[in-house]
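Next up: some structures, all given as structure tokens.
No lab work stands behind these numbers, since they all come straight from the coordinates. Owing to the predicted nature of the structure, the values given are computational and were not obtained by experimental measurement. Cβ atoms are built from the backbone, for glycine too; each structure is taken alone.
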Structure 1
Amino acid sequence: MQRFLDDFSSGWGAGRYRAATLPSLPFEDRAFDLALCSHFLFTYSDQLSMDFHVAAIEEMCRVAREARVFPVLESYGGTSPLLEPIISTLRQRGYAVQTRLVPYEFQRGRNRMLIASHMPAESSGA
């Protein structure tokens with residue numbers, strides 16, 4: 001984190017950082033290996049719809065080979081009621097989706113992340 005903070009001012013001026021808003025990102029398909037979303041999706045499940053969450057994760061998968069969302073809990077600490085329906089919807093649309101425990105715990109019990117990626121065509125039935 002400190003490395004990012006130290007770099008941000010000069011990096012912004014040099015064009016290494018760009019402002020963008022989910023669910024529409026100004027990047028080409030597969031521009032990145034990894035897209036990360038932290039403390040936004042699922043955290044605001046009471047304010048952002050399931051459709052918004054799905055669209056945001058699909059967009060992250062469009063611009064990167066893999067998307068990761070951390071944590072998968074609402075702001076009060078409980079598992080988001082949107083988690084399972086979102087996983088189901090994404091799988092139906094041909095994405096490989098899983099949740100995984102991670103060694104990082106920002107707050108007690110907040111150590112699961114969602115990982116999503118496009119399934120290879122032969123695996124998705126496409």
Structure 2
Amino acid sequence: MAWVFLFVASLFEIVWTFCLKFLDFKKVAAIHWVQFFSDKAGILTLAPLIGYILCGLGNIYFFSIAIKQLPASTALAVWMGVTLVGVKLVDVAWFKESTNLQQVFFILLILIGIVGLKRGA
């Protein structure tokens with residue numbers, strides 16, 4: 001079950017990363033709180049911050065459960081590997097970032113390392 005928690009923590013970390021990408025503290029600071037609920041822009045401005053906080057907490061919670069059941073080095077390596085691969089996949093699929101054969105090769109090496117650590121645990 002620790003591996004499931006580790007995977008869930010990685011998913012939270014992936015979403016957290018993109019919340020951070022869209023978070024704009026200047027816009028958050030400029031929100032007019034008196035008109036917050038009547039203005040849709042205020043809610044949309046605050047959404048990345050809310051996602052950042054919730055995904056950060058979810059990540060910490062699920063990773064803390066997983067790390068109690070797995071060796072710390074294995075848990076950290078798998079968590080970071082899955083997160084790296086997930087962020088790259090979102091970049092390519094959602095944001096149309098370019099990729100090349102060399103990047104695909106190294107991503108495959110990360111995935112091979114994750115499978116190797118899973119088999120060894």
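Miscellaneous remarks
- If distance in nm of label points 7 Å out along Cα→Cβ at positions 17 and 33 is computed and equals 3.4, the structure in 1, 2: 2
- Which of 1, 2 yields 2.7 [distance in nm of label points 7 Å out along Cα→Cβ at positions 81 and 105, calculated]: 1
- For distance in nm of label points 7 Å out along Cα→Cβ at positions 57 and 97, the highest value in the series 1, 2 is held by structure 2.
- Computed 4.5 for distance in nm of label points 7 Å out along Cα→Cβ at positions 41 and 113 - originating structure among 1, 2: 2
- Each of structures 1, 2 was scored by relative contact order in percent (Cα under 8 Å, 6 or more apart); the highest score is held by 2.
- Each of 1, 2 could give helix-only ellipticity at 222 nm (-39500 (n - 2.57) for each DSSP H run of 4 or more, over all residues; to 500), but the derived value -28000 comes from 2.
- Structure from which 2, 11, 17, 17, 16, 13, 10, 7, 4, 3, 1, 0 was derived, P(r) over Cα pairs in 5 Å bins from 0, in percent, options 1, 2: 2
- Of the structures 1, 2, the one that 8.8 was derived from, the read-out being mean count of other Cβ atoms within 10 Å over residues 1-8: 1
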